[in-house]
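Novice: These notes open a run of structures that come right after.
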Structure P
């Protein structure tokens, strides 16, 4: 029973998880004040990071980097070593938690293939990004000002011009936007040290002149969507589809995910963001109509499917809840890519049934007998029909199991509920082809089509 499986997860914490978290928190606190002048407390935290690498190939290099940072004379390479050590610790925590989850629910996972970094041609945009991240580390979050943030524009623009660096560009742009919105950071009572250090560390590693070597295969078959996770910030929107892929060659079904993204402006929010993804009509149709997708020769790296709309076609209807009941348990999950190994990145599809939702001090919880798990209603996107009230009325949920702030929780992607004695079903992707709720559609129409207005203005400017 799932309640028993969840109980196993809730009752124990992997050995060493708390210690690893303490070391990472110490490094993050040191980054708040910056590395221009490292005090005794920050020096001890950096030394603890080096100590945590004992017995690993990183130990000597990290120890050297810590010494240079503490002495006040360090290079971009030293910062890369520190970011790598921090990532390695969080990666170990990720592996321990994911192993605990797999053991509890009986999920089979493909072994991780050996990954060797391959040096790539030196890139000016990467170099510019490393320089900005170096200056940010020197200043620390408390020292961030308008001049530092204005300097990120050139690296972001340069990285956006190279398709292979757009991930880095969006990350830098998002971090700078959060910092800009928090100015003056020096006056903040509490800095989101973990989040900003996560973004900084990931950006440092993405900005290196190397690439993780990994096998990319092409795959064909039937893709059964389970649910949609919508990621959004002021200048970008990403729609990540989790599903089960049945390969056409008869191999076992696999858990996969595919993501499509688009640039945007802050004024485009809510259901309007779907109109930014019209370059993917086949995928949007499958989500809105809850249909199977037949895909042909799509690149697959681990569990990440690169979406090419022209190599897919919409098939018959398929109930995502039925898909989860029949295909989720036997499907093989992929190993996590090295840079994605982080406890906060855990997002495992699960089906919860037969529970009762209760309001507690911590928020909404799904309960079975004396077991419970928190429901992350704060992760519900404005671009879909799910609301806290609908989730509270549900007794069946398709979601992502996540680890957040030392606890497991479930993020709803779709629910079945009873509202006014009538069964209701809602999925995050239901509005992919347009809003289906009359009240929301009316409000959208009254507000106007921001996407159409901005496109018309852009066209007018280009015609001048």
Structure Q
């Protein structure tokens, strides 16, 4: 569980505002809570446009100002020559320093799904003395355009020698605004939508050095999820009876450890889930990366994941793109943040061997066997029982062996995919609308590629 969810709208402000005006009767729709198959429903229409720049041809379509192709087997961009030097005042250290920079500006991407929300994500390597800024600018459906919004200032390091990783608060133009990692239309009920967007990434380095960040993947999820308390039911499909051998890590055993990172492990659901999947793919921190961790602490790599996903502005480890970017710092791994439309989507991925980290919020009574309620929590879908129920690695467990849980399919699908819910006081709150992280190797097999294409990822 993540107590910091109260400091961050889990969905963007648009869905929260729509939820606040909803008629309470919507919550009274019949809810299936058993573990058996739910009635068959038509597969939901696509409500997500996910696009990434990953290939040499992709990067060539953008505008380079001091950037150029990365000299590696994996396509990407690097800082070839400075376009200029600029000062950056780090609000979290109080330090002002000059940095050389170069930029890549992507082409305008028309959205196949006119969107109320945009979430940008990236895969980058930032050696000491380097960092990146990712920005987005969107077109409105009435012909207007947003300013350039900062979607994140990122470094993979965990010290103070460069900058501190951060989102940027207070960005708005009266029609849209940024909430930590999500750019959203302020009033979705107005009918205004984002119809296209462009991304810009700025690569920074210490003046006079040859160090450079390298960006291998840059993309955005645009979505327009229906405002709803209930979601269409899916039936068990291609992954029934399949369970992936994902390591089990508990966040709760880290309670009180390193409270400077969002009050310690009790709030580390996101980095704990991320670390499970990083290790599922056979990647591990180098021993020298763990020397700062108290040797008496179990699973020190979870402490590292918390430290390297911590957002100094949000003051938590639950920034979605920051978690994805952390996973992609491991050799041969890449990552995206997206939304899925049903558990059928998740089954296609599980059947191909790709676990799914999901974001959900619920009352204790809404998820049988969880034993807790939460305003926002990340866990990992690792398989499905023969009856189609969800097998999840839930880090909100008392110890590592207890992490594996089985949750009723219909309950899980509802708490993950809905955009509106009631809290314990009967107030309307937002839900994630199917947000998930997907981490997978750079070198994919044909089955994995097909499964990712099925959910809009290339």
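Novice: By the measure distance in nm of label points 7 Å out along Cα→Cβ at positions 204 and 428, tell me the structure among P, Q with the highest figure.
Specialist: Q
Novice: Here's something else I'd like to know. Of structures P, Q, which gives 6, 25, 34, 26, 8, 1 when P(r) over Cα pairs in 10 Å bins from 0, in percent, for residues 132-371 alone is computed from the coordinates?
Specialist: Working through the options, I get structure Q.
Novice: Supply the structure label, taken from P, Q, corresponding to P(r) over Cα pairs in 10 Å bins from 0, in percent with the calculated value 4, 22, 33, 28, 11, 2, 0.
Specialist: Clearly, the read-out refers to Q.
Novice: Same structure, new question: Work out the source of -12500 here, i.e. which of P, Q gives that when helix-only ellipticity at 222 nm (-39500 (n - 2.57) for each DSSP H run of 4 or more, over all residues; to 500) is computed.
Specialist: Structure P accounts for this read-out.
Novice: Figure out for me which of the structures P, Q the number 19.5 belongs to, where mean count of other Cβ atoms within 10 Å over residues 60-67 was derived from the coordinates.
Specialist: P
Novice: One of P, Q was used to compute relative contact order in percent (Cα under 8 Å, 6 or more apart), and the answer was 21. Which one was it?
Specialist: Q
Novice: Sticking with this one: Between P, Q, which one scores greatest on distance in nm of label points 7 Å out along Cα→Cβ at positions 76 and 92?
Specialist: Max of distance in nm of label points 7 Å out along Cα→Cβ at positions 76 and 92: P.
Novice: Now a separate question. Can you spot which of P, Q the value 14.9 was calculated from, given it is mean count of other Cβ atoms within 10 Å over residues 308-315?
Specialist: P
No value in this document is a laboratory result; all are computed from the given coordinates. In this text, all values refer to a predicted model and were calculated from it rather than measured experimentally. Cβ atoms are built from the backbone, for glycine too; each structure is taken alone.
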